[in-house]
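What follows are several structures.
What follows is calculated from the coordinates using simple rules that are stated; it is not laboratory data. Keep in mind it's a predicted model, so treat the numbers as computed, not measured. Cβ atoms are built from the backbone, for glycine too; each structure is taken alone.
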Structure 1
Amino acid sequence: MNRKLKNAKTFLLAVLCLSLLASNLLYSQKELPKPTQDEIQKMEQAMPNKSTVKPAKPQKLLVFNLCQGFKHSSIPYWDKALEIMGQKTGAFNVVVSSDLNIFKVDTLKQFDAVCFNNTTGLALSPEKTPDLCQSLMDFVKGGKGVVGIHAATDNFNQWPEAQEMMGGKFTGHPWGAGGTWAIKIDEPNHPLTAAFKGKGFKIKDEIYRTEPPLYSRDKQLVLMSLDMSDPATRNVKDFKPTDEDTGISWIKTWDKGRVFYCALGHNNDLTWNPAVLQHILDGIQFALGDYRVDTKPHKKVRSS
């Protein structure tokens, strides 16, 4: 009887897993709704009026949005917001793509930075896609830039060097998209946090865990992180000791290249949040090489 019960439980678990996989596959293939004209107008009104620094030359940003895992509904919103940002500020021109072949050497060389817009589960690995991996890594190490928005750390599971480059890996999000969480500014005097005027803030969005050893203040300059002095932020379900230091945005150098990541961007309305948009613009200009700022890691966690 016990064996029959155990077999039945195993069967039901297998059915549940298959159902979840099928559901995720269907979701990843569905067409996402695009921003309405009213929402586009909000983006345009909230967008910075000019670039923070004048580009040294015309800059070209690849906005890559392929998802081979979960597909975020905010992807078309960020595609549009970044297009508007480039046009309105003159900081860069945008090309949007979901084709992995764009990472081939001859195609990738036209760009100055790559923005991973909520990409998930990208099937890039040195074993299966060696040419694409080598091309992208050489691109960054040779002096170009990488920008990550929200789910950009949910990739490269078969490519440890790329995960190390990004400085984090998705392992969960106890801070859900429906909650409001407190953010503290770890580097209030840094140029890339100027949009927040040195003051922490609260925001409604989904926040990813940032667990060591990939996430480390020894390896990257953490600009903002969750403020654990806020009870709602700290007292989430399944809180872990490593959650005490949960990064929100950071920068780093990668050989001769530059990396900027911002965990915000799950919820659509952040694409018309003025301070967030200014922070993203400043981070992109850093990644492009126009905004030269300090990237030296500060190991000490700043108190709230």
Structure 2
Amino acid sequence: MAREPRLSATSRRGDAVFRAVAGSAGGLVLVLIAAIAIFLIVQAAPAFRRAGLSFFTERQWFPDATPARFGVGALAFGTLVSSLLALAISLPIAVGSALFTTEIAPPRLGRWIGHLVDLLAAVPSVIYGLWGFLFLVPRLVPAERWLDNTIGFIPIFHSRHGIYGRSLFAAGVILAIMILPIIAAISREVFRQAPATHREAAMALGATRWETIRYAVLPFSRSGIIGAAMLGLGRALGETIAVALVLAASYDVKIHLVEPGGNTVAANIANKFGEAGLGGREALIASGLVLFAITLLVNIAARAVVYRTTRLAEAKA
């Protein structure tokens, strides 16, 4: 039996230093997350005491009034709906573009298309907001009207007063464009990691290009696509300026997505922080704590789904 090579003293010291640096970096991340959570809890506690359980159901925002009436229910609803809508729009486009650039397009063309898609991530969110407010929202009105006239029997696509524009639907479209490069970039890297032997075996058995992608690439990449989608969702949940510029802020639970109105937690913080008094700032921090918890739960759920998907794939292999 061959003997394992012995590491030199220098190599052992290098490994020890690397282990210490990597462990310190990981511990620092946990410390930062804990510090943020503690700060939010301490600062938000007075607002929770004032509002009680109504903080999660109240649909008004008057934290500095007497008596104070404020809550995060409508804001959390708008945050989740706009983010999930953005994910539903962007995920198939991002995955499709990633498949085209890695599996169908010539390598040189695929690289250029990938670079162009990545450039979307470099555009500041305020530019997206201004472009959405001045250009996209007016041009979405015919699409919203068409949805209302065609499938308006579904409540989410119906406008009760025939008014369209700065709606959760428009916010979802803006967010979809913003998270598309994140999902596409991660999906491209995942597809490139699919074993070439799987592709070659599928093609040797006479599979078409689509069948090769379906049976050799997508099953291997499923957990990576889920992770990419959850990262994009986390990005959409926390977006602030673009949504604040596009939405016509209101504090009701807007189930009619094409009607103007709706709001999100992050956009409400951006709009209200400058004019808020002490009670208002505490209420905004409390809403930020709720957003922090939602984002944390989304990421934990994503990790659980990725882990379960990976384990199932390994069990079938």
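For helix-only ellipticity at 222 nm (-39500 (n - 2.57) for each DSSP H run of 4 or more, over all residues; to 500), the calculated result is -9500, so let me know which of 1, 2 that is.
Of the structures listed, the value fits 1.
Out of 1, 2, which has the highest value for mean projected area of the Cα convex hull in nm², for residues 40-167 alone?
Once mean projected area of the Cα convex hull in nm², for residues 40-167 alone is worked out for each structure, 2 has the highest.
With relative contact order in percent (Cα under 8 Å, 6 or more apart) as the yardstick, tell me which of 1, 2 scores highest. Each step should come with its number before you reach the end.
Details: 1: 19; 2: 27.
Result for relative contact order in percent (Cα under 8 Å, 6 or more apart) over 1, 2: largest is 2.
Which of the displayed structures (1, 2) returns the greatest value of distance in nm of label points 7 Å out along Cα→Cβ at positions 120 and 200 on calculation?
2
When percent of Cα pairs over 32 Å apart is compared over structures 1, 2, which one is greatest?
Looking at the calculated values, the largest one is 2.
For structures 1, 2, which has the highest computed value of distance in nm of label points 7 Å out along Cα→Cβ at positions 72 and 112?
On the way: 1: 2.4; 2: 4.8.
Comparing 1, 2 by distance in nm of label points 7 Å out along Cα→Cβ at positions 72 and 112, the maximum is at 2.
Just checking, which of 1, 2 has the largest value of distance in nm of label points 7 Å out along Cα→Cβ at positions 64 and 240?
Top value of distance in nm of label points 7 Å out along Cα→Cβ at positions 64 and 240, among 1, 2, belongs to structure 1.
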